[in-house]
1. So if we calculate relative contact order in percent (Cα under 8 Å, 6 or more apart) for every structure here (P, Q, R), which label has the highest result?
2. Can you spot which of P, Q, R the value 21.7 was calculated from, given it is Kirkwood radius over Cα pairs in Å?
3. Supply the structure label, taken from P, Q, R, corresponding to mean projected area of the Cα convex hull in nm², for residues 56-95 alone with the calculated value 5.2.
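Bear in mind these aren't lab numbers, they're just calculated from the coordinates by the rules spelled out. None of the values given here were measured: they were computed from a predicted structure.
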Structure P
Amino acid sequence: MSKNIAASVMGRLKNISKELNIPFNLAMQLYAQERFLYRLSKSEYKDNFLLKGGLLLYSMDQFKGRPTKDIDFLLKNQNNNPNNIKKIIKKIIKIEVEDGISFDLNKIKSQSITEGADYKGQRIKIVALIGNARVHLQIDIGFGDVVVPEPVKIKYPELLDFDGPEITAYSLETVIAEKFDAMISLALLNSRMKDFYDIFQLMFKKKYESEVLKKSIKETLKKRNTKLDSDLLVFSERFKNDPQKNKQWQLFLKRIKKDNLSFDFVVNNIEKFLRPIYNSILSEIEINSTWDPEKLRWFEK
């Protein structure tokens, strides 16, 4: 790997950090994540890894949203044996690209993670090298979840002028379904305020078709054995006004440096978005509506 390219990359990343008003370390992390994804897109495993989670949402906002230290994937058609996963990751990061970055092939660590999934996931830690700088990356890999509708191909945004990754990713409906499942199943035990924030943000992203979103949520709840109950605690006044939840929400907003946004306002809007879908699943009655992301309401066709 040319030292000149690495030095040039470091210089341009310093400029990017100023343009985006982010710490230089974060700019290096974002670049290392992007270049890992690029190598993935050039590997034989490009269709096995589905990008999900915070990095997917962050990239959709062109790096103006909430940054994340992890790369989250669902891995299809591969077993979750740690040695198998490490072997796959090694093949990916071994791909040589003239982009000023390389990966330490001897620093691949793995550990099992569960987080309520049917199958144990794997957390992989790798080290990227940009000149003399070391960037630590964490890759969380899940198994066994359903993806409805089908995964989508996305062009991941590039920080510099190197070719960007074209990768497979979750549909937004699947992102919403998994976060809604966590909100239902965890209820008052849920401290993941980012799930509420993300769904609230995704309401503004596009027009959603009710039957597509319904199928995604229904299949996700079924796969995760989530109990269906007509009285959803997450939409109750008790939940919206819970002191602990509101405290967690305020701390979350402070951490992501966002303007004040009340918890009950966010939950009320999520209820407006997802309650009709959930009720349709319970009643097994078809719903044929389109979500308007500007007026924030469902319109019947």
Structure Q
Amino acid sequence: MAYQLNVTGVSKSFGAHRVLKNIDMTVPSHAIYALLGVNGSGKSTLMKGLVGIQPFNNGAFAFSSHDGLPGKPTNIGSLIESPKFYPSLSALENLYYLARLFGVDASNTRDLLDTVGLDPSLTRPMKNYSLGMKQRFGIALALLGKPEFLILDEPTNGLDPNGVVEIRKLIQQLPATRDVTIMVSSHILSEMQNVATHVGILDQGTIRYSGRIADLLADEKTLLESPAPEELRSWLLDHNLNFTSEDNGCFSLQSEVDMPSLIAEASAAGVPLQSACVKAPSLEEKFFEMTLGTAHVG
């Protein structure tokens, strides 16, 4: 698989404060890579470094084209913080003017607005747009110049639930419709689990995980619930089964088991079971496990 971005040993400090510490990551071509971390973990600093706003102190990174050919630069589009625009102009006027200003093709501005769900014929000045409409415009602006790699920093920040879902659907479509690879940060972990193909978890400036989200969530666990939790606990100990205690009389087994045999043996021993199931972890659970759950996501 061709890789669109390789990051090796990247570090960034502000004075004596090290924000990024030897970051290594790879982003495959056409992936949707979710960059997650608590407030102050370094997400925005990493993204700003990748687009050249705040150069890194150490390390290296390289973008490649979708075909993986070395030495062929990749166009980068980005939405870092709030999109910039002329408030008295419409979205189409803004996009056309900014395309000319940046020296990129302005012939597809209507098509870009259609792509992000904005009506190109809308003449209302952007100062009267909702936050969701402004974010859509920001994504259209980032797509100017037909980038192969798109960096979106908190594109759903401040949106209502409907707006979050709409932006998520838009992001999901872009790799296929616009031939683009995406790195996106967000504090809404459930949305990232639905949209991302890959994930990077930043904690105190260090990458705790970088890879396929399916691999991260593959660690299934067996959950047992009993109306007599102490009886179940004793039975598990007698059978040398490793487990951890969950809430409400539930126990999570730490090793693979034959579920039908386990239920039959517990029943034969007179241990009442209220429920038994195999559950895959959520992205939120894995995130807090890796970051110790000590801060709010942001």
Structure R
Amino acid sequence: MNHWSTYIVEADFAFMAANGLNAVRIPVGWWIASDPNPPAPFVGGSLQALDSAFTWAERHNIHVIIDLHAAPGSQNPNEHSGGRDGSQTWGDSQIAQTVQVIDFFAARYAKRSSLLAVELMNEPVAPGVSLDNLKSYYQQGYNAVRRHSLTAYVIMSNRLSASSLELIDFASQFDRVVLDMHYYALFDSKFDSFTVQDNIDYINNFIASEINAINRPHGPLTFVGEWVAEWQVKDATKEDFQRFANAQMAVYRKATFGWAYWTYKNVNNHWSMQWMMDPYISLGNA
């Protein structure tokens, strides 16, 4: 419980506002809807922390994106989706429960002035999450948000290990919908041999081209919901990291809903935007 009350505090929201950030994407797990007595092995306290975040956000003119980072059964095999054994079992039988969680968020926070968006699911992984099941869930999750708010944006995350274009036509049917894309120069062996310039060229060419392909005149808004100024380059200089961060921000500016750094605070320096702010990252370049 000490973690909840000390890790993220109001001073963090003041820091964000003072440094030019206008929104925060907050990851939460499905068990928050059962707080303060969630099922084991999860612990209580997350709902109070989220309530506090909304209060602080409103005081400092920061928008809030609620991100369902861990769905029932886990939508990907990583620990951040709420599992401990690498299993990925989210599917048709979990859709109703997941929609209930989204309805809980929308009902609780729809009237809060800082609510910007609800992200229906973080990083579903193909083929474990089928496209049909995902579309069915996104339709129902969208409806759950709209029951409580006509203005909150609804964010739909692309599947990892699938085409970045597969949701465009589907998402274009809805009002105030955003497609979320995550970009890392990590987690793939192809990056192991990349030089500083290779990484920058990859951002300027491949990633820029992909974002341009996803942006459509009458399509959903686009959001780079996660990125980080970290890579596989050894012995990189401060100037190298600055160039890498600036290259990413220049390209991610093309996303029509903006971007979010992963993460705001982290024990690993380059993963912490708080640590990276000025002189590594300057939002004057964003």
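1. Values: P: 16; Q: 21; R: 13.
Largest calculated value belongs to Q.
2. Q
3. Details: P: 4.0; Q: 5.2; R: 3.7.
Source structure: Q.
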